[in-house]
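Derivation of every value follows stated rules applied to the coordinates shown; laboratory data play no part. The structure displayed is predicted, hence computed values, not measured ones. Cβ atoms are built from the backbone, for glycine too; each structure is taken alone.
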Structure 1
Amino acid sequence: MIRKSLAVCMLSVLVFSCKKEASETTVSKTENDSIAKTEVKEDLHKPIDTVYSEKNKTEDYMAALGFYKSKAEKEIAAATPEQNNKIYEDYVQVRSKYIEGLSRLHTDILDKYVNYYDSGTESYKFPENIKKLSVEFKKAGLEFREVGEGMTEISSVPDYYYSLFKNKVTPDYNAYIAQNAVEAEDNYAADAGLIISWEELGNRLIFWEKFINKYPKSPLLKIVKKDYNNYLYDYLYGMDNTPTYESSDGKLYEENRKEFNRIINTYPNSYTAKRAKELLSLFESQMPVDQIREKMNVESNY
């Protein structure tokens, strides 16, 4: 009788165990199916690759730009300022690649853009396709921008990144992004000539010099120093079509002399003022320009 009861008990345990395994298998299968469906759903919403393809259309790029903006906004809200520095760098990189793709896609429009300017009315007369494209670009923080020599580019509006990252990154990044927004408002140069005023260029030099002194350990220091050096080169010598001196007699133009003295008097202890003093002294000694350049030892890194 005991053996019979034991057998029944063991049979019950075996049946329960089989049912439990079957139940767990079903649950596991259901969970895996759910995960698979979710992954497929996410794959369907992934943006196009950043690598350019002739198959991509304008709407593909708009969708990709929108996807990454939303992604950045969510990440920024949950991250620390230090983490947002990295988010900023990554976002600039991926956005730049999509803008490059858009530019390649619309090469024909960019090549003809300046031709739509009507000198009679001093305004542009665009066909409908460009008007519609401009509206779409505006939604994504993009614009058509003439950069000189008959060239037009697609670029982010000046304050695009600052509007997203303002006061959400570390102080050095905040200052960097803010200043870039200001400097992007106007073209720096075109047709081998400076567009902004000499005074504005001098002020930019002072800003970046202060940045370098204030944030000596910033990860941005390498690129800031490069930009500063390029500005300094242009400030001292000018550009092909806007030089600081007369090549025929090697004399400084008066407007540049005044600007150098402004910097020297306003920021006497700055490195920028020091280099301006050196240049003034060398020109006053009537040293040949090629020797002045050699002695100054300031090179551009364009």
Structure 2
Amino acid sequence: MSTHTHDPATVTVLGLGPMGRALAGAFLAAGLATTVWNRTPGRDADLLARGAHAAATAREAVAASALTVVCVVNYDASDAILREDDVTAALKGRTVVNLSADTPARARDTAAWAERHGIRYLDGAIMTPAPSIGTPDAVFLHSGPREVYDEHRPVLAALGGTHTHLGENPSRAAVYDIALLDVFWTAMAGYAHALAVARAEGVSGRELAPFAQGIAAILPPLFEEFAGDADDGTYSGAINPITSAASTMTHVVHASEAHGIDATLMRAIEGQARRVIALGHGDDGFIRVTDLLSRR
């Protein structure tokens, strides 16, 4: 069945965790006829009170709309729903926007599966937390056929914020997602470790926080500069050569381990820096580590 036989102001949401409920709520707030389904029942009460339609099965849910938005924990979960024979058959000629998180390889595999079954497919990533959905602060990334994105962009706009189409390659949204999650969780791990070290020396988290925010404020221009270094292979260490950086990393390791605090993460980072130095790049900046990590 062609997607064009449906009222374009309809949408189905599969998956009603906190993010899925936020997506469905934003569609409802925008006046879209919204059908919802979740494998575990009982998570739709608030949405039903706001006018959502509850489907009894996933097949019924996807058959209700030209566009189905999926948001579950990973692609194992989305595959378990979408690749059921009756659901796959019902999706033929319709569009799936998969906002579940997983790897680029899984995104490519799902896009290939969709193409084999006549399903129009966009992969996507949500880069902001559930409370941002429906507000100007939400950030969505999409990849896949541009014509499919353009057709459904008016409905996706109901989710608020900014939507960026990253290209026809269906895995590009997942690439950005993985890379940006790498930045986020590495930073969070570093901050958790910093709080533990500060606490061991009698400094509270609230005392440290304003200065930690100051450190965070210097990062955006460094991200831009270091991106250019990595792309161009320049790796300037004029401001802070990696030999100096490695020395400060050693201080963190010693201070941590003096209090019995696990310094595995900083030891790993220091080890990377020392390997770069051993390769003859001691005058370069820290981001030379990118080349080290890219070696096969």
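Side notes on the structure shown:
- Per Cα Rg over 2.2 N^0.38 Å, the highest-valued of structures 1, 2: 1
- Winner on distance in nm of label points 7 Å out along Cα→Cβ at positions 88 and 208 once structures 1, 2 are ranked, highest first: 2
- Among 1, 2, which structure scores highest (criterion: percent of Cα pairs over 19 Å apart, for residues 192-279 alone): 2
- Label whose coordinates, when distance in nm of label points 7 Å out along Cα→Cβ at positions 56 and 232 is calculated, return 3.8 (choices 1, 2): 1
- At a computed 4.1 (distance in nm of label points 7 Å out along Cα→Cβ at positions 144 and 240), which of 1, 2: 2
- Structure (1, 2) behind the derived value -21500 of helix-only ellipticity at 222 nm (-39500 (n - 2.57) for each DSSP H run of 4 or more, over all residues; to 500): 1
- When mean count of other Cβ atoms within 10 Å over residues 120-127 is worked out for each of 1, 2, structure 2 gives the greatest result.
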